[in-house]
Structure P
Amino acid sequence: MIKEELRKIYRKKRAELTPAEMNRLDDLLLIRFQQWPLAPINTLLSFRPIEGRGEVNTHLITDYLLFRMPGLQIAYPVMDKEGFNFQALLTDGETQYKRNAFGIEEPVHAEPVDPTELDAVLVPLLISDMKGYRVGYGKGYYDRFLYECRTDVLKIGFSYFEPVDQIDDIHQFDIPLSICVTPNKVYEF
């Protein structure tokens, strides 16, 4: 199946999840992630879930990582709509956030971090395939950003749904995930 078809299907599937189902699935994702043997991370790029889009609760993941890895630095993206890219900004407990035009909360007055300094990136997705390629929202922000990261950066996706066999229209610049965590399993690519 091609990305646009998968995007429609999995947007609909996420929209059909009740808040109680999403909470249960978020808990299962966290449990699966906690069972995976994660190497130490110094600097992580996460994303804040967009209200109303049925995205995975990444706050559970970052809270767990902060507990497990004291001193972990967490960055969040600030979008450049015109250039279809973003900059990672380091945050702390005092950081304030502002909603951008897409409804994404972005850090305000935070320090940028070079993409090569990141050890791991939480990558948003609607669905992935069995090779680690993913369907996002279709603008290519994360693929452009990941291209700037080190080749050994850990690219972590979280999905409420198991991967499909194959995404048929992979582009030469699409960058696969390292792992995808689902409620049932952690897939390594």
Structure Q
Amino acid sequence: MQQDDEVRIQRVTSANAQALKLPNEPFPLIGRMVVERTSGSWTHREMMFEEETVQTFPDEDYELGDIDAAGFALAAFAQSDCVGLATFADRWNKYLYLDDLKVNSAWRGHGVATALLDAARAEATKRGYRGLTTIAQDNNLWANRFYQHYGFVIGGLNTADYNFTQQAGKADIYYYYNFN
């Protein structure tokens, strides 16, 4: 990667559908976002882990037809290489759901995720949406920090989804971003 490489954001179509094969890469688990609701307001604090570990989500088997039937996908390209991917699903409310957001590890911290979300805002507005929504695991502190830095606010917490799984004890934090 070179600092002067320009990143282009494109809608994923049959011409560039290979972008849907962008593999998941490890990400560091450095702490947990602790979320509480008090007096009608969400608050949070960070609890750092004593030891850093890593996690890698399983690779998805995305098919363009399925993605387009549910919503759309955007990819970030540096020259001809896909360096980031975001998939979105239409929802019944006025929030477009960000289903997946990933950036090649060499490109993290270079604005790729921000560029993908900025481009999604334009497409979402054309579709009549007024905001974005997504979910982050509470132990993925880097993702939680990113969403909050972008302007998402906490709108909910689910502590039960991972019961009876290998990830028992984790929680999902629900995020919302209003365009206005």
Structure R
Amino acid sequence: MTDGRGEERTLVLLRHAKAEQPRDAPDLERPLTARGHADASAAGAWLARHGLLPDVVLCSAARRTRQTWHDVALGMTGAPPEGGPAGSSPTIRYAQEAYEALPEDLLELVRAAQPDAGTVLLVAHNPGISLLSALLDPDGADRDELRTTDLVVHRTPLAWAELGPGAAGVSARHTARG
């Protein structure tokens, strides 16, 4: 965690893993596919290998995003060399408002993160998550939308409450595949 005195903060944006196609159930209840579970676990292993263990997780309340976070957490604690040290347990907030959210709504969720959190992981949906990445770094953002289990790492010297457009440059991207 940071101590709030201008240290760099890290925001990791993660589009949920591959989900089943819509059937008779509501969209909010779509589960992950087998590939989605494997990809999410691979995302967790990548985060652990790169020392990007979250202090706070902001996760849409949809089933596929909750399952993505669960598998990411399992991947972060995997046996070396696939995984890495899990670190302390993050604070997790399941946010109904992250479902079908506009980028500005997602930004408000991040702005409300614990001030001492050094790394925040946001697990959400397109198009909002892709548009948030572009809002935070218009020049460094991917021109295409994030694919399933795409991770984009943004860094900023600002406090979470001060985060705004153009204030968090992209430092890494990764498409997790298991």
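Hey, mean count of other Cβ atoms within 10 Å over residues 12-19 derived from one of P, Q, R reads 11.4; which structure?
On the way: P: 11.4; Q: 14.5; R: 25.5.
So the calculation was done on P.
Computing semi-axes √(5λ) of the Cα gyration tensor in Å gives 26, 20, 16 for which of P, Q, R?
On the way: P: 23, 19, 18; Q: 26, 20, 16; R: 23, 19, 15.
Computed on structure Q.
Assign the value 32, calculated as relative contact order in percent (Cα under 8 Å, 6 or more apart), to the correct structure from P, Q, R.
Details: P: 24; Q: 21; R: 32.
Derived from the structure labelled R.
As an exercise: Kirkwood radius over Cα pairs in Å, for residues 44-139 alone, calculated from one structure in P, Q, R, equals 14.4. Which structure is it?
Numbers: P: 14.4; Q: 15.0; R: 13.8.
It was calculated from structure P.
The numbers here are math on the coordinates, done by the rules we state, and not lab data. What you see is a predicted model, and the numbers here were worked out from it, not measured in a lab. Cβ atoms are built from the backbone, for glycine too; each structure is taken alone.
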